[in-house]
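*Asks:* Once you scroll down, you'll see the structures, which are given as structure tokens.
Coordinate-derived values only; no laboratory data. It should be emphasised that the depicted structure is a prediction, and the values quoted were computed from it without experimental measurement.
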Structure 1
Amino acid sequence: MAVKKKELEIRALLIEENEIIIESLSEIMRSRSMGFNVITHKDPTQAINLIQGGSLSIVIADDKCGKKEGLEILQIAQKEVPTATRLLLTSRVNDDAVQAALKDRLIYRYITKPWLTEDLIMTLNTAADTYRLSEKNRSLTLEKNDLERTVRDLEKMAESGGGAGNAAPVAVQAAQTQVTAGDGDAGTIMQAMIEMLYIYHPNLKSNAIRTMALVKTIAEIQQMEKLAADSLYQAAALHDIAIPGVDRPIIRRWIRDPEKCNRDEMKIIEQHPLHAIEMLKPYPMFKEAEPIIRAHHEDWSGKGYPNRLKGETIPFEARLLRVALDFCSKHADPIQAMLDIEELSGDLYDPDAVRAVAKAVPLTEMPTGEREILLIELKEGMTLGRDINNANGFLLFPKGKTLTQAMCDKLFNIDRISPLDPYVLVYC
């Protein structure tokens with residue numbers, strides 16, 4: 001039996017002067033569920049010395065650390081330990097400097113003061129996952145470089161006639177196969193990023209896996225070349241990887257209805273395709289998917305984002321992805337969902353892309369996903385994706401339970417007397 005590899009240890013540096021924040025945040029990070037190795041410093045100079053020593057997974061700085069600004073410290077961290085995930089503790093979330101740091105990827109996210117424990121844990125977990133992905137990519141790159149050197153050495157040996165019989169050519173072929181397999185680790189990275197999305201908001205993973213299934217069928221029907229088909233599939237998986245950089249309450253509103261977000265919130269959200277491209281820069285295997293991801297929110301009419309592209313200036317694969325994503329995010333009867341999309345053909349959507357998706361939908365077996373809905377939206381026939389407990393932690397209905405109307409009514413009545421968690425998870 002294969003031994004499971006030990007998960008990479010997360011070594012977190014917290015730079016903070018407030019004892020209460022230090023104690024509270026350290027306790028959460030050191031808890032059994034997280035298991036971070038936490039180092040704390042009140043003195044920014046000592047913290048910078050530690051940063052310059054390297055070997056850190058996460059760096060968290062308060063926006064004011066003694067005589068130094070938190071962003072100044074994180075700039076040093078960006079230079080000295082570029083693979084570490086950088087977080088800012090701040091109560092100035094609307095400050096131009098903070099928003100610029102987020103936009104420019106100086107910080108992965110900010111942690112608001114005061115914080116909600118649930119959101120804090122989610123942010124820390126996704127920050128840890130981001131670091132692990134970065135380290136995985138670095139390891140794969142080193143492995144690939146070693147294999148490429150081996151290929152070159154063996155090719156020289158083969159050209160000079162070295163080795164016995166056909167041993168050198170066979171070895172060259174085997175090494176080349178290994179290099180190709182190294183490139184194929186795109187699947188591992190994609191899966192890890194999708195799981196990171198799930199931690200942040202389950203709907204994002206659900207939309208990704210459903211869209212991946214649909215675009216695979218579309219590529220087959222369209223008889224797309226392998227490179228284009230693979231790029232479309234990768235874009236379906238990775239298009240939302242920058243969403244965790246936005247506060248979850250904002251994203252919850254955006255997922256439910258973009259019109260619920262104000263103009264400033266939408267400006268932040270509209271940058272996520274560009275931020276996703278920046279996140280993918282260290283992964284050359286996704287280069288062909290980048291133009292598709294960049295344009296997956298562009299409208300046929302030219303009113304989309306981030307670049308207001310119009311008509312055929314939008315890459316065709318991005319037009320396909322736009323329709324497929326919107327179909328998969330509706331979680332409605334497939335016929336009704338397609339009718340809703342067809343009404344916007346020629347406005348939001350390329351008519352050719354709409355027709356391509358319409359052909360693929362009945363031929364696609366959609367995977368089971370999970371989505372977050374409001375408690376009041378529960379309906380008969382829905383199956384719970386996680387337990388529902390009352391305010392005292394008593395189990396009302398377990399994960400996997402398919403609800404009847406009587407069960408829904410019971411939950412609604414309990415909620416009126418003693419409010420339950422307003423968000424529930426159901427399978428879709």
Structure 2
Amino acid sequence: MKRGFYTVMAAQFFSSLADNALLIAAIALLFELHGPAWMTPLLKFFFTVSYVVLAAFVGAFADSMPKGRVMFVTNAVKIAGCALMLFYNYFALLGIDSHLVILASYAVVGLGAAAYSPAKYGILTEMLPPRQLVVANGWIEGLTVASIILGTMLGGALIDPRVSALLLSIDLPRIETGIETAPEAAILVISLFYLIAAAFNLRIPDTGARYHRQPRNPVVMIGDFVDCFTTLWRDKLGQISLAVTTLFWGAGATLQFIVLRWAERRLDMPLSQSAILQGVVAIGVALGAVLAGRLVPLKNALHVLPVGVAMGVAVMSLIFVTWMPLVYFLLILVGALAGFFVVPMNALLQHRGHVLLSAGHSIAVQNFNENLNILLMLALYALMIRANFGINTIIVLFGTFVSLTMLLVIRLHKHNQSQQDSLHLIGMEKN
């Protein structure tokens with residue numbers, strides 16, 4: 001791998017670490033303010049909505065300048081959202097609901113993340129040949145998952161009473177920070193990790209890739225996005241990989257909150273401890289991602305589709321366990337199955353998107369689909385919580401949906417192959 005690839009990895013790690021730690025801190029802040037339970041998944045909803053609303057524009061933005069510069073600017077937007085969350089009390093004085101301020105602040109972080117993503121993934125196709133994309137994605141996804149593990153653990157540790165008491169005891173002479181609660185202290189610490197990510201962003205080399213002048217007319221940009229959207233969905237390889245990654249990210253975002261509620265209701269764990277279980281799932285994803293990078297070449301990416309069916313079944317088995325060693329085993333298994341089938345699909349989608357479109361535009365289409373599904377699945381989950389569905393019922397519905405959807409994707413792939421052999425296109429470069 002080129003040296004610049006490792007700089008991209010470091011930048012992604014610290015930025016994602018802060019995103020995930022901030023989610024736990026924001027949940028704790030909502031709890032501190034006695035927010036309703038159904039509002040918790042709306043944090044992720046508000047974070048994700050920018051990916052959908054701005055999908056037509058972030059691809060053009062990512063292709064308008066060197067990707068490292070894009071990552072630096074968008075990481076700065078995340079810092080602004082993180083800082084804004086600390087001022088919820090001041091907005092309350094203006095009559096603005098504190099819960100809404102927290103949701104809006106995390107939405108600003110999501111705005112930065114939405115524009116960050118096309119640059120983060122797009123630079124891989126500029127920097128590396130197709131044969132290295134599965135390996136690169138294995139590393140990126142593995143490191144991203146490591147950041148989820150450590151981020152959720154960091155967030156949980158920072159709101160732990162012992163750690164928060166130590167943080168709150170720190171007194172800066174002649175400086176009144178206004179930090180009075182454990183979540184606020186955690187958010188202040190988390191902002192430092194965004195600053196570290198910014199330092200790495202500045203070190204990312206310019207790949208030299210340049211695209212035609214990007215349009216600035218919103219109507220033209222939306223038209224271009226629609227063309228890219230239909231192009232990728234009509235491609236026989238693109239539609240399969242896009243369907244799988246869309247399902248994976250929607251399911252993964254929802255699973256985060258399912259695990260938290262399951263740990264609370266079935267295992268009697270507080271938030272600071274249940275956040276660690278999210279990290280256990282992420283360990284599995286990292287293992288699966290690394291295995292996929294080593295064992296699955298790009299040309300065999302579609303062979304992993306049945307693993308997605310198995311993941312749905314593994315999720316449903318959670319309703320039968322409370323013994324902690326078995327809990328850890330099943331959560332790692334669920335994560336490993338997820339990582340093993342999504343990494344080759346992600347690499348295939350990036351490759352086809354780069355061949356058919358451009359780096360930034362293809363990732364923007366991918367993000368739009370994936371995050372639209374996240375919004376839909378989180379909205380359904382919030383509705384089920386508000387309707388007082390039992391956690392076991394939610395888990396069974398979730399696992400059944402994942403397995404049945406993957407079976408439909410497998411059937412679509414077999415139908416496509418019976419009509420026209422498109423597998424020979426895997427690995428071919430852009431003309």
Structure 3
Amino acid sequence: MIFRTSLFLVSFFFINLSFCQDKIIIEKKYTKAIKRLVKNKKVKAAFEHIVGLETKTLKRHIALTEIEAPPFKEEKRATVFAEYYRDLGMDSVWIDSEGNVLGLLLGSEGKQTVALDAHLDTVFPEGTNVKVRIENDTLYAPGIGDDTRGLSMLLTILETIKTNNIQPKDNLLFVGSVGEEGLGDLRGVKYLFRENGPQIDSWIAIDGGNIGRVNNKGLGSYRYRVTFKGPGGHSWGAFGLGNPHHALGEAIGNFVRAADIYTAKGPKTSYNVGVISGGTSINSIPFESVMEIDIRSTDPIRLEAMEGLLKKAVRKALTHQNELKRQGPELTVKIDKIGNRPSGELSDTLPLIQRTLAATTHFGVEPFLTRGSTNSNIPITKGIPSVTIGRGGNGGKAHSLGEWWINEEGYKAIQLALLIVLSETGMN
């Protein structure tokens with residue numbers, strides 16, 4: 001009874017969520033184009049081939065999961081992923097200076113380049129046990145869904161295209177990107193879209209979620225590391241020195257009070273002090289106190305405003321704590337901006353978004369538009385047609401040691417991704 005009640009509540013949530021969205025309109029020309037495409041003999045054969053590759057897809061999925069890819073240390077997984085590209089007949093393969101694994105399939109016309117991306121990195125630090133444990137039909141391992149499943153999907157799509165002699169008209173760039181998670185700050189994609197980066201005209205990312213997710217809006221975030229410093233000393237013998245922890249605590253209080261008032265109205269904006277560190281022992285005045293803060297908003301202007309509130313709160317705490325000290329040098333503070341994910345959104349009338357929506361409906365699923373913090377944030381803010389879609393199957397507890405994934409019709413997400421790709425690149 002509890003399970004059924006929970007399932008009902010989840011279903012009720014998503015039903016109501018869909019009602020809260022603006023009505024999605026899919027132009028008939030895109031629906032008709034998708035219907036024509038799925039009737040193509042090569043596409044039909046490709047869909048069957050994807051189903052036939054289920055065992056191999058899962059094998060590669062597990063193998064890649066069991067290669068550590070901690071933040072800023074994705075090299076081992078990148079090397080293996082590049083070898084998969086080569087073994088499957090990619091036209092050209094290289095790892096760029098940022099660490100992204102790139103594979104290019106040349107189109108018959110090559111007038112444009114469409115990118116298909118999944119990220120290599122996970123949130124888990126070096127030394128995490130990433131051995132996959134299988135219980136019944138469930139796979140358990142850190143990173144099993146986010147985003148290693150996406151990597152295995154790319155390989156299956158590549159193998160399917162090559163085996164079935166599918167020839168896209170546009171170039172197709174396969175991307176295994178670095179730095180999507182956490183303090184990676186989208187560094188891999190930022191590097192790709194630098195001024196002298198490769199030409200990318202459309203961007204399709206595969207990340208968390210099921211079939212139906214169509215992410216065309218980037219959720220912006222600013223991240224900071226605030227560090228208070230002082231001389232430090234014995235809690236009794238050096239009492240009266242400025243205390244960095246006291247200053248940090250006051251700064252948090254100042255910031256939360258101001259941020260709570262500001263975020264109570266207007267476009268949704270969030271704030272979170274996620275990490276606090278420093279100090280050596282209970283009876284020592286610390287010489288350093290550090291906090292890391294995440295601020296997010298749908299509106300770039302509000303991110304700037306929140307930054308102002310944070311700086312004011314920190315300065316006020318510093319001044320007050322220096323007034324309270326009875327001896328020794330003054331405390332100092334440094335505010336480092338350690339993350340900047342831009343926000344933006346694309347119209348759902350863009351051809352890529354329309355094709356994604358139309359392709360999704362082919363699988364009997366009602367698509368829903370979302371806003372998220374994904375690799376697509378960067379091309380979205382540059383006005384480049386971009387979308388993030390789900391990796392399919394069924395999973396949960398992402399970013400935790402208990403992360404799990406079940407291959408419930410996982411092949412459909414691969415078929416969907418291929419359909420979107422071919423509708424965007426065109427095919428001979």
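*Asks:* Looking at structures 1, 2, 3, which one was helix-only ellipticity at 222 nm (-39500 (n - 2.57) for each DSSP H run of 4 or more, over all residues; to 500) calculated from, given that it came out as -27000?
*Replies:* Details: 1: -16500; 2: -27000; 3: -12500.
Considering all the candidates, the number was obtained from 2.
*Asks:* Another question, then. For which of the structures 1, 2, 3 does the calculation of relative contact order in percent (Cα under 8 Å, 6 or more apart) return 27? Display every interim value, and only then the final one.
*Replies:* Working: 1: 10; 2: 27; 3: 23.
It must be structure 2, since only it matches.
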